[in-house]
Structure I
Amino acid sequence: MPDAPLPKLAVWKFSSCDGCQLSLLNCEDELLSIVGAVHIAYFPEATRAVVEGPYDISLVEGSVTTPEDAERIHEIRAESKLVVTIGACATAGGIQALRNWGDIEQYRSIVYAHPEYLSTLATSTAIGDHINVDFELRGCPIDKYQLIEVLASHLQGRRPRIPTYSVCVECKRKGNICVPVANGTPCLGPVTQAGCGALCPSFARGCYGCFGPQDSPNAPALSDQLIELGMTNDDVIRVYRTFNAEADAFRAESNRLQALPGPSKQGAAK
């Protein structure tokens, strides 16, 4: 009997920097095994070959920022058995979601000589705000080993083993000294999902929240701690509004801080 056809993999780009797609290409030795287990049907970053759907797995990078994006993502969903969003842009709108708190018409007039030619939406939103997503892989960029785990789990018919606990767990496992406790360095590790290997705290830097909120974040409590370390309310709002500004927990906390009455709070320590 002939061998069963390999599952068809498609990789799609929306508004993004391509970094998460490159994480797949950066798998190096592991990429050979991936290529042998799937048929790469659509991946403009890697090949000009285009194989028509339907697709078994669609990896989607980037946020929805144009009317065309909003239409195209529904077409991809209809052609895909499994949709996996990869990276902060696809899972939380990305850093371009900062427009959601600004005036998009003002941005258009400042950046573009002829803004009338630009077709864009007033907001940048996650893929999951438009279609049903089967799995979200966080990070800015994603971790290549987590990507391999997601692909392998689908091929093996099991659920991906991706951690949802905080970066603090990774710090403990590596034996890192807690940078807020030891150095008074502001850190989003307690509310951020693991996945980077506690990269920044390993070099005595505070976590920037690249992987978005962990499964049970207590952002208000962390905000109080950041203010005690010397940050103002405005400072704390800015640390939540970066790569994952539109992630539910980060958005809710930054909006709560912004709505507080009176001038920005100033921490006791400077």
Structure II
Amino acid sequence: MPKPTLAVWKFASCDGCQLSLLDCEDQLLQLSDEMTIGYFLEFSSATVEGPYDLSLVEGSITTAEDVERIHHIRERSRHLVTIGACATAGGIQALRNFADIREFAANVYASPEYIDTLATSTPIAAHVHVDHELRGCPIDRRQLLEVLTAFLAGRRPDTPATSVCNECKRRGLTCVMVADGTPCLGPVTHAGCGALCPSLDRGCYGCFGPTPRPNLTSMTQWLRLCGMDDDAIDRVLATFNAASPDLAAYTHPVTERTEPGHG
């Protein structure tokens, strides 16, 4: 019986999530005994023609060519899993969604008329059906291995949509916000990092994106109690996952704000 085939694809991103897969090292070698890595250019230039049993997709959709390409990949993939904040929420580049892309291009490029790009940066799920999402910037390699193992075993991945607070409790950590008044997005942030920042006495800054139906009204009130003003709250929300629908309603990037004394 032939081994299932794995493909790893890149769109607009920094490659960090693909590097998380490469960082698995010994586990990746073991997986290669169970799966044929058919397409993963960061791993090898050798490729196998699709279709593919499982595709991992990193990066957001930022060009018209990207739109065509992701549909083509979806057609050739039995299962498609998005990995990382860019693929699941549009990434840091989705800050363009809150402003005029033409102004950005004019400020960055000497000849912006040659730049062919969309006005927005959007997640993969905005364009094709996605079977599973892995959050994070970058993803957690333990969760990635869980997804690959679950696929080989024919079961759903065990990546619960709980909050970082849940992970703090499991590790027996003291709440940095309650005990020390440290601003922390843990109550509204998707679990997956193992409560890395709170374990180092730092507040969570939300790199795994919002939990389902986060109570941001209460969260922003807590952040104010911790000494943050509205500008600081905007900045802490306007990062890797700013374009997530649950965050976008609370995010007002600097480009949209009126500076003091200017009207």
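For distance in nm of label points 7 Å out along Cα→Cβ at positions 22 and 198, the highest value in the series I, II is held by structure II.
Which structure, out of I, II, was distance in nm of label points 7 Å out along Cα→Cβ at positions 46 and 94 derived from, given a value of 3.7? Attributed to the structure labelled II.
Here, each number is a calculation from the coordinates, and none is a lab measurement. Worth saying up front: this structure is predicted, and the values here are computed from it rather than measured. Cβ atoms are built from the backbone, for glycine too; each structure is taken alone.
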